Structure P
Amino acid sequence: MNKIKTHSDYLKSVFRHKVLIHFFRIFLAVFFVSAWEICAEKGIIDSFIFSSPKRIVKCFIELTKNGFLIRHVWKTIYETLICFIFVMIAAITAAVLMWLNRNIFKVAEPFLVLLNSLPKSALAPVLIVWLGNNTKTVIIAAVSVAVFGAMLSIYTSFTETDKEKIKLIRTLGGKKRHILFYLIFPSSLPTIVNAMKVNLGLSLVGVIIGEFLAAKEGLGYLIIYGSQVFKMDWVLLSIVLLSILSIILYIIIGIFEKRTSGR
């Protein structure tokens, strides 16, 4: 009876803790938005420069009426998803090839490290000259932000698989493909999911950088255009939408992680 009561108390304690955490998150968000609005209304801050929640909501309604904002949001989502899918496919494929043939990794390692550490914003002007001012340039610039680090992290996860288990499969007559599909992939799944979380965010960052420099549509373009013509409501609305988009994408990956881990 005591054990049951203790376990029940523990579950209640965990639940209360979660509720408290969510409460403070909501409280901080509401407090920040309220303070921002009050400061703008009272003239403590210049609403023309800093905007205000009320102005942002009004701007959202106005830009949504004719589909203008939806077109730009969809453009950023489309480019981010294309970039993310390409990054994950390229990273996993490269990691598999490097695992299958260690010499490929030995040759590629310094180049991957170099390309991963290179400031990607420096590549954008070059890509514009080579490829033009279009969606393809934005996607390639975004891919370059995430793909090289993803290759290295997934390959490292492959190489850290339990060596004794690999020996066991080989002893039982297993080939490299058996080791790859029945041991390497399952044991590296947490790392791959974590890479998905990181690369989804990096893909969005890369797309915004690309849209800053080489786009005529997208939230990144709205931020740059709005700042140039002093439409700060546009700028801050785009930033708010990017934040919401990031949260939604992160939640989707979190759901996928729970499904794959069986939790």
Structure Q
Amino acid sequence: MTTYETIEFEVRGHTACVTLNRPDVLNAINDEMIAELATVYADIEQSQDIWTVIITGAGRALCVGADVKKAADHDMENAAGIDNQGEPILSSLRQWDAPQEATPPWLQMTKPIICAVNGIACGAGMDLVTTADITIASDRATLMDPHVSIGVTSGREAVRLARILPLPVAMRLVLMGKHERLDAHRAHELGVFTEVVSHDDLMDRAWEIGEIVNSNAPLAVRGSRMAVRKGLTLPIYEAELLAENYRMKVALTKDAIEGPRAFLEKRVPHWQAR
């Protein structure tokens, strides 16, 4: 098995777990983590045995976003914070076709993503929350968007927040920066988290949800996920046509025969992801 420096990777059954593992810096994202995540996400997508992925963090944070020290170490006269590739240091423009910093390529990746928020999630770390399919949280979880407090525009994070939160709540987080936080229970009330559990039970519950998802037909799960995800950017009529396209493709698979057959025979279906 591949050894990683900034992440941990574990597989149980058909569920994989990716743990951001730089707890001494609250799992801040650096170039090495971006590269390792790009590799592991690609491996997950290509694997026939992995059907669902959990993302979480080691220590007291899920992720606090980009490693600000990287920006601080650059020439301070470079006010725009431009790196040697001509791109903003605290940006991820070159990751749009790969992970967006720590985020899976969620519009290309077909496997369902469960985010288990174990603690602080802020800045780019909130992308893991806003792009996951199912998000659960420890009772110690908090959300924050500190970009403006360090002189950086809140870009895609703000846009995504405004699509899952009431606009006034999203704008309060964005404009007040490090001075405003959402705790786990308030985020749950607003629909950001689907459930909040005690901190010690978080990962057991994440694995349990993974098993529940995997008890369903994996290709039907992926087709349903992609129909919703890609359909969100389309007019309703086009989105419905896209969903029907996924439905027709899955209808031609072996699992589409196995499901009704198992129901009639009153037994648990044996899914093959074929």
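Here are some notes:
- Which of P, Q leads on relative contact order in percent (Cα under 8 Å, 6 or more apart), largest value: P
- Winner on volume of the Cα convex hull per residue in Å³, for residues 112-183 alone once structures P, Q are ranked, highest first: P
- Of the structures P, Q, the one that 6.8 was derived from, the read-out being mean projected area of the Cα convex hull in nm², for residues 152-223 alone: Q
- Entry that produces 2.9 once distance in nm of label points 7 Å out along Cα→Cβ at positions 144 and 160 is calculated, selected from P, Q: P
- Structure with the greatest value (metric Rg/Rh (Cα atoms, Kirkwood Rh), set P, Q): P
- Parent structure of the calculated result -29000, given that helix-only ellipticity at 222 nm (-39500 (n - 2.57) for each DSSP H run of 4 or more, over all residues; to 500) is the read-out and P, Q the choices: P
Just so you know, all these numbers are worked out from the coordinates, no wet-lab data involved. Just so it is clear, the model here is predicted, and its values are computed rather than measured. Cβ atoms are built from the backbone, for glycine too; each structure is taken alone.
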